[in-house]
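Before anything else, here is the set of structures, which you'll find just below.
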Structure 1
Amino acid sequence: MHPSDHVPHEQLLAEARERFEDACDFTVSIEEEFALLDRDTLDLVNRFEEVQAASKGTSLEPNLVGELIASEVEIKTGKQRSFADVPAALAERRAALAALVEPLGLVLGATGTHPWSSWRDQRIIDTPHYRRNDEILRYVVWRNNTFGIHTHVAIRGADRAIRVTSALRNWLPELLAVSASSPFHEGVDTGLHSARTQVFTRFFPRCGVPDALHSWDEHAAYVRFLYETRSIDEATQLWWSVRPHMDFPTVEIRICDGQPDLAEAQSLTALMVSLTARCARAIDEGEPLPEQPRRLIEENLWRAIRFGLSGDLIDLERGDALPARARVERLLEWVRPVADEIGATPWLRLPERNAAERQIGRRAEGASFEEIYAEQIGLTAAAPAERGI
């Protein structure tokens, strides 16, 4: 049962605000979504319930959950005291999950989309939460066969959490560009670097870049409006690409594609957590932060969807376009002081080519979807030392 199923929304809002007021700054939890694949064909297979059953009694059991479709599994790091503990937790969870599914004849995929399996062949898991989403969204949710990585960072203070959320809006395109890993979808070379974002963010209601808000009261007024107009019946039905999470005192970044490479997952989460903490520090110290209109951030978001790290992003303050890599390098420099503080600096790096660029490059060389995806599966399963990292 979802926590909000039988609790009046006013009580939910009051309890959520209290949790934020009592939060411990910059604790972290990461969620990674993986495709469940037949080992021989690499097709998506509807076997989540078997994986969940196999986890019983293991260290993965409390950290393994379903995520919409039965050909998908999500693992969580659980609450980590600081980012310094996150990289090892990510590696441990991935290794444990790979070992868990191997005897079942399964392997894991972690690109943002599956290159060829059809949404028509995927089954929505039988839980109250996902049955409700199916009832509400129908075709919209059926098509959402996508895989992402979500980062939760605790922020103390309800008003401060809303301001951090609003600040993070400005850099969603940079985060997506770094993470892009899904150029192929349902047997199509889409020409995009993140087909996942186009499928999920452009389909779902209350998704993508939110409006800028400045206080908890503003956020609560909007949530109250949605409940009272029967637009939502769970707070998680705000599917924004960055949101304050009502059940945890965290700001959750949800824009990023899944990462087939462990080292790149560690680096990406280092950037997301450092950026969140840097925004909080700027707010504390009165440092001016941009507040760009949603329509301008959306221009950059489209560029990130289409071209990823290979294209340009607009400097919205100056009004000119720069290579996406240059924009991200500037961002890395801006967050570095706080990254030092939270133990993230050793993990901050920009890949020579991200997952989308690698796959697109292999396609240009004439490789098939099957060959390319098999290479990504190798990255998902291999230990860093085996890949020369």
Structure 2
Amino acid sequence: MVVTVVCLTYAPIAMTELWPYARPGAPAPGEWLLGRTVSPEFVAEAVRDRIGPYGRSLVPLIVHSVLGGLLMLLGPVQLLSAVRRRIRLHRAAGTLFVVTVYASMAGAALYLVRTPPEEAFSGAAFWIVLATILVGTVGSVTFGVLAALRGFPDLHQRWMLLCYGFLMTAPLLRLEWGLLPSLYPGLGILDINRVAIMHLGALVAFGALLASRALDRRATVPGLTGTWCPLPVRLTAHLAGAAGLGWITAAFLDEGAAGRRLLVAYLVPYAVTYAVLAVRAARAGIRGAHWPREEWSLHLVALCLAPAFSAVTAPVLEGTLGLDRMTALVAAVGTGCGVLAYAAVTTVSLRILHARETLQRTGRATEPPAVRGRGPKAAEAPAATGAAPEGGRG
């Protein structure tokens, strides 16, 4: 319900956000609301900083923002129609959703291609985070479509929820524009954006995982045996994560007050996410729910590896793109949790596919000789073992 309210509220703001850049004086409810929530000076700074970068790609960006508003409306329709099993509505809205995602992201891609990172709104770190979100959104919706076409509704659901999670970074960023200035009075839009991107990727991916797990009530998946997260893997991931967190902490502390502010914005949401994943995995293990434990554990391992990924990526960005140390650090940390969450969903998908392949091999191996190779009857064997209903509640 909260997500639906946020989406419905943000949709008209997104659709009209860039109109004043094309026609001065055009209605802009987002600017009006932000000016009264924070201050007119804060809004003026945000507008001033966007005029130059947006002016090069105004038409693609207007297309991106208008279609982005439409996506905010289509998302709740998709979720509610899936929950209520309204298949025709879900498929029709889903087709429109996918086409709109591709068209909206094409507009964003044109802006990013035409704008050098150092000249982008809020700087190079923000440009890198936006590019990462774009790739994640397009990749997620593509895998979601492929999963639906191949008849894997549980995988389709996970990828589409992750896609919508990435899309939710837009309204959540605007909420942070309204809230963070009260925590950090006097901070400009560039610094506010840097604080926000420290945790937005982790937040939306975490939300997509919670939604996936809430909709998937299965205690086990047919064909799922063993675990891809044995103790050595978990220990290695925790050690790598601890080393990465140590490096990130030291790097931010070297940057003074600004670094400490960004470190807190990263560590607090990270710690909360880690605690929830660890507790959920442990509880699932105690009650013998093998599949939930496996999925929570895979995401927990990915979360542990995110700081290590960021620690390795920061020097690479600094060297290859010629960024200063702080910008490279912000970009690497801002993308780390989102990238690893994407990797976790990929691994979960492979885990489910592996389980189904195992089930099919087991079914073929245990079929009576008289049934093997007899066309339709052979095809019925996996359904008898429970493969067909597997995705029904996913």
Structure 3
Amino acid sequence: MRRSTGNTWRRVAVIALSAVCVGYAPIAMTELWPYARPGAPAFGEWLLAHVVSPRYVADALATRIEPYRHSLVPMIVHSVLGGLLMLLGPAQVLTAARRRTRLHRVLGVVFAVTVYASMAGAALYLARTAPEDAFSGAAFWIVLATILAGTVMSVTFGVLAAVGGFPDLHQRWMLLCYGFLLTAPLLRFEWGGLPLILPGLSMAEINRVATMHLGSVVAFGALIASRALDRRTTVAGVSRSWAPLPVLVLAHLAGAAAMTWIVRSSLDFGTQGRRLLLAYVVPYAVTYAVMALRARRAGREGRLWAREEWRLHWVALCLAPVLSAGAAPLFERSLGLDRLTALAAGAAIGCGALAFAATLTVSLRVMYAREVLKRAAPARGTASRLSTPVS
């Protein structure tokens, strides 16, 4: 009964994800047409204007004309190929689920090349745009640069894992890569949905709220998908935990101290600071609760590999505020940002960056386990030969 329910939820999730991706693809591909040819149709602008208001959209786009115009070709390449990636993602999931190995590999090569080309366009835009000229300010520029780096490194590690014969790690890295790509459609959902909760804010202000948690949400979604697809109770060669109780305790203490600093610093900025803090803390708390409960349940049920992966990501989540608290003053001094912008940028990238680090740690854990087995095989063979009686 439990397995049947789990399969149903997986099917629903795949269908919902595919619908979002297929629906967003034409929006991404046409998003920059009006900048190249005024008056050209842009489905995303039209939809957002009807969901919220035409003024809400017009005020936001008025500030984008100059920054986009001097990087229009790279941005069009980025958006058109980004729309293509939205279609390739569900296709990859379906070919993997139906074990169409050859087609999956061909589409995988196309997907990886498209990621590199699309992210190259985004990199050119960021290189040509000063952080303060990005939409809603420098914090968003930093978030975009971080997501770009995470996407490129994730697909690279995914390719290397496939070539190295680690299908489980390949799956994790590609899910994380696609999670980073999904920040684009999810951001558009928040542009349309958050004004219902926070009426009167401009799109730029809504954007600041959304970026406080988008990276952590998509990374957490990739982890949930990875764990749903991995039903192994144990992994050969994995014995002692890399996240034992002392490590968990230290991570919690460090994370609590850093989170206290983030909360106190945010409260110094009145309504705006409290709004950004709430957008950061609520998703963080939900993610923390789910990881803690899943790790404990896996341990009680004897699913040692699941417990290990959950605990590694749990440690990373605890340490995310530490990275954020350290990055904020660095951004403030090196980029000349005001204190709130630097604090928001640090908080916005912390969970996503540490989720990437946790996935890397899981990969090293699996690779180390394989190496342990390789080294143990000759020893077992030698012991077997020595124990064989000579006739």
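Given 19.7, 57 as the derived value for Rg and Dmax of the Cα atoms in Å, which of the supplied structures 1, 2, 3 does it correspond to? Answer for the origin of the read-out: 1.
Comparing mean count of other Cβ atoms within 10 Å over residues 11-18 across structures 1, 2, 3, the highest value is found for 2.
When volume of the Cα convex hull per residue in Å³, for residues 59-162 alone is calculated for each of structures 1, 2, 3, structure 1 gives the greatest result.
None of the figures in this text is laboratory data; all of them are computed from the coordinates on show. Everything numeric in this text was worked out from a predicted model, so none of it was measured. Cβ atoms are built from the backbone, for glycine too; each structure is taken alone.
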